[in-house]
Structure P
Amino acid sequence: MNPGAFFKNKTVRLIALGLVVLLFVGFFLFIGLQLRSQKKKLAELNAEKIELKAKLDELQREQERLQSRTEYVKSLEGLLQYARDYLGYIGPGDTRIEDGE
C-alpha cells in the first residue's frame, strides 16, 4: 500500500492532524509542569540553604567561643582561676574566706 494514498482520505488527515496537535499540547503541558515543579524545588532548596547558612554561622560563633575559652583555660591565669575555684588554691597575698558551711 502506498503511504501517500493513506493520507488522501480527509478523515484520516484530520485525525492525524488532531493527534499531532494533541501531542504538541501534551508536550508543552509536560514541559510547563516540569518547570513549575523545578521552581518549587528550587525555592525549597534556597530556603534550606538559608537555614543551613544560619546554622553554620551559629556553629562558627560557638566554635570561636570555645576556642577562646580553651585558650583561657590553657593560660596561667585560667589555670590559677581553676585551682582557686575547684582545688582550694590560695596564692601568695590571697586571703581565705570561709562561707560558714
Structure Q
Amino acid sequence: MPGYMIATYRITNPEAYRAYTSTVLPTIKAHGGEILVAGPGSEAVEGTPEPVTVVAKFPSKAAIREWYDSPEYQAIIHHRLDNTEGSMVFADEFQMPG
C-alpha cells in the first residue's frame, strides 16, 4: 500500500534552505518516491498551517522510513531542520472499507 510524506512548514532562512531543495529530490527518487505537491502558497482554509506544503508518495510507509533514515537523507536533513519550522507526518494511503 502506498505511503505519503506530508510536510507543512515555514522557511526561516531562505538562503540556507536552498541547500536542501537543491539536494533532496535524488534522495526521494532513490527510494521510489515522487513529489506530488510542493511549494509555497498553500491556501489555509481551516486552522493555521504553515505556508509551504509538500506531499510525496512512496511505494509504502516503510519506504518513507527507509528514505528518512537513509545516510543520504540524514546528511542533508539539517538544511531543512535548521532553516524551517513546521511538521512532517508519514501516512498510509486510505483504503475504502468494505
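Computing mean count of other Cβ atoms within 10 Å over residues 8-15 gives 13.9 for which of P, Q? It must be structure Q, since only it matches. Highest-scoring entry among P, Q, by FRET efficiency 1/(1 + (r/R0)^6) of positions 56 and 88 (r between Cβ atoms, R0 = 25 Å, to 0.05), is Q.
Comparing distance in nm of label points 7 Å out along Cα→Cβ at positions 16 and 32 across structures P, Q, the highest figure is found for Q.
When helix-only ellipticity at 222 nm (-39500 (n - 2.57) for each DSSP H run of 4 or more, over all residues; to 500) is computed for each of P, Q, the one that comes out at -28500 is P. If you line up P, Q by distance in nm of label points 7 Å out along Cα→Cβ at positions 24 and 40, the top spot, with the largest value, goes to P. Hey, semi-axes √(5λ) of the Cα gyration tensor in Å derived from one of P, Q reads 22, 19, 10; which structure? It traces back to Q.
Values in this text are rule-based calculations from the coordinates and carry no lab data. All of these numbers come straight from a predicted model, not from anything done at the bench. Cβ atoms are built from the backbone, for glycine too; each structure is taken alone.
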